[in-house]
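Engineer: As structure tokens, here come the structures.
Every number in this text was worked out from the coordinates using simple rules, so none of it is lab data. Since we're looking at a predicted model, the values are computed, not measured. Cβ atoms are built from the backbone, for glycine too; each structure is taken alone.
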Structure I
Amino acid sequence: MSTVTHIGTSRRWTMLALGVFAQGSSAVFVNGTPFLLPALTDHGMSLATAGLLVAMPAIGLVCTLIAWGYVMDRIGERKVLVAGPAIMFAAGIAATTVTSHVALGIALFLGGLGAGSTNGASGRVIVGWFPANQRGLAMGIRQTAQPLGVAIGAMTIPAVAAAHGFSTAILVPAVMAGIAAVSCLIGIVDPPRPQSPGDTGKPANPYRGDSTLWRIHAVSVLLVIPQATIWTFALLWLHRDVGWSLAAAGALVTVAQILSAGGRIGAGVWSDRVGSRLRPLRTVAVAAAISMSALAIATWAHTWWAAVPLLIAASVITVADNGLAFTAVAEIAGPYWSGRGLGVQNTGQNLAAAAVAPAFGALITAAGFSATFALAAVIAVAAIPLVPTASR
């Protein structure tokens, strides 16, 4: 996809930084809310019910990902990167004023609607402004927004919730989103697009006659389940099973997410060097299956000296596929379909991730953490044969 034109190097990297910050605010809103689980369950709420509540941002997000992609294909990336964070900001402020769990759930759902805007838009700004031999690196950096957002959530949300209540903790992502909206309004420039090919003036549908994109979507859906399992329940597992304090558990989760950010950059650089997004993707799927299996065994045996390092390893490995698949979808779909393609990609992933909190919360209650980690490993195994052998 040849959409890169001459632009100052500093401006290109500035827009990457803005995209990372905008996506980071969405990640704190969507992926940071599971850190409210201890506060909710300590007040007598069942884990399954609390899991449903903290999944509301992810549910809201998946409702509009494809719609945001369609809007982005029509009006460009900049407007989408301003509108979505503005919605998150308003919803977050509203969440601080509510007094019931139902009202909080509605506010979290609305915030998730706005969060869906940044996923595709920030990625397509990068694909549009960076040349192919730098996209893996750039997208790897952009993908650090999610683990860094989780790290920010781990450092702040449990502490704020414990001191001031769980609704006040939503101010953290709300303020970030407000800053992101203003910053993107000032600093983002829509990347150029080539003339639409074909005699009809309509770009070809990349989903017709080729299963590559569908297979990438399926692989990503399967691999996000181990990832979401770690993100959602790591803090609770360390606190309840291993016996760590919330402060110590939050610190470990923060360290794991920072390491995960580095892993995403490394995976992007790796894909640039080998000239493929899909060969590294297959290797990551294998590693995810191995790490989750080892974590399940160590948890079952109560060998915490091994289980805790394995948790860190699994945290790094299970997120490394995101940037690879995301970049592959954007490149294969092309500039006139990548908004919808990335919308489909993120919708599938976030639907699966949203189901993890209530479904696996019930499984943990019935069978424990080791069985849950083992099921996540089986799901990762199922993804391995689905990885396409080569991109188009």
Structure II
Amino acid sequence: MPSNTSVPSPLPTTGYRALLRNREFAGLYASFTLTTAAGTLSGFALGTLVSHQTRSPFLTAVSMYGATFATVLGALTLMSVADGRRPRRTLVGLQCVSLAGVAAQAVPGLPLGARFGLLLVLGFFQSLGTGTRMGLLAEVVPVSAYALARSLMNITSGGMAVLGYAIGAVLLRYLTPQGVFVAATALTGVGTVIVAATVRDRSIRLTRRPGLRQTWTTNTALLSHSGQRALLLNLWIPNGLIVGCEALFISYAPQHAGAFLAAGSAGMLLGDLTVGRLLSAGQRRRRAFALRLLLAVPYLLFAVHPPLLVATAAVFVASTGFAATLPLQEQLLALTPDPVRGQVQGVESAGRMTWQGIGAAIAGGLAEHFTPGTAITAVAAVSVAVTVLSRPHVIRARAVRVETTGA
């Protein structure tokens, strides 16, 4: 066994504070927090910039979530680097690429075509970074603490989005979008330094050299497994369609988009806190279907163009349903062999983000021909239908999990 092979030390899993006493997890968590805040700021700034220049709901939606389209390229080509020989070096290098990309967005007068090109490049490398980060996470904490760790990261994502959208809206009163990009660049830079200072190279999880062939081999095995395939599709499609609803907030209510986005992020925070911290693994699994329905049903109210407070409350309540990802991710991890955990988690994240981009494109395209409220309602209705029709497949995946565990 290689000398740098390590096994996660026993870690109390009674709360988030115990997790944060783990230095490596704290480093991954802090860098993730800063990177998420930077992404929120830059996405809001770019969406505002594109909206002002084009007045197009489609281009505005794609500008906010367009980077997600490129994540599938990472999942299909080089995602096996997430299980490579030196994950720390890989993660630091990918953080540096993100830093350069965000900094480039701050260049004044950059053509929109170049900005969208940067989105695709960033999405590609960010997908590899996510796979590497989640592969490390599965080693840094015990399996019993994995859901709690993902919950904390999801809570932070929601919290940083609340702060990011609120701060972004304030900054745009005094700064140009390029100034907001500069702030996002600084946050990304600090996150890069933290990763380099706290994360160490861990076990070599892959016996073959990472690359295109290894990526395809693992992905083929992943998508050929009926249980993993059902879980992945349910992690991707309902989630992505609802993000499409969120992508229309600027077009639906330009003066109140910040409030909608902040309410959605706050709801996501509450849902992940409740489901990840207060419910057992069994309780999470039993409530997963109801949470996926909750994610979409409140958006049906947009069909009648409700008052601002009602619409904001609907967004808040619906976003608690994003916590349905936690039990599905737990089941997926249980079905995944240890040597390819990073790649599988990266594929899951890349597919989820790609479907967010697809959802934004679908919703934006509908809004070009109908009102934004009608588009939001239609996309939410499709999300409900997908959740209901796919439920039997998720139940069978749960049965496979039980059989695998008992084998």
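Engineer: Suppose you compute Rg and Dmax of the Cα atoms in Å, for residues 33-216 alone for every structure in I, II: which one lands on 17.1, 53?
Structural biologist: Matching structure: II.
Engineer: While we're here: Work out which structure the value 22.6 belongs to, where mean count of other Cβ atoms within 10 Å over residues 49-56 was derived from one of I, II.
Structural biologist: Only one of I, II returns 22.6 for mean count of other Cβ atoms within 10 Å over residues 49-56, namely I.
Engineer: Tell me which of I, II gives 13.2 when you compute mean count of other Cβ atoms within 10 Å over residues 169-176.
Structural biologist: II
Engineer: Compute mean count of other Cβ atoms within 10 Å over residues 313-320 for each of I, II and report the one that scores greatest.
Structural biologist: I
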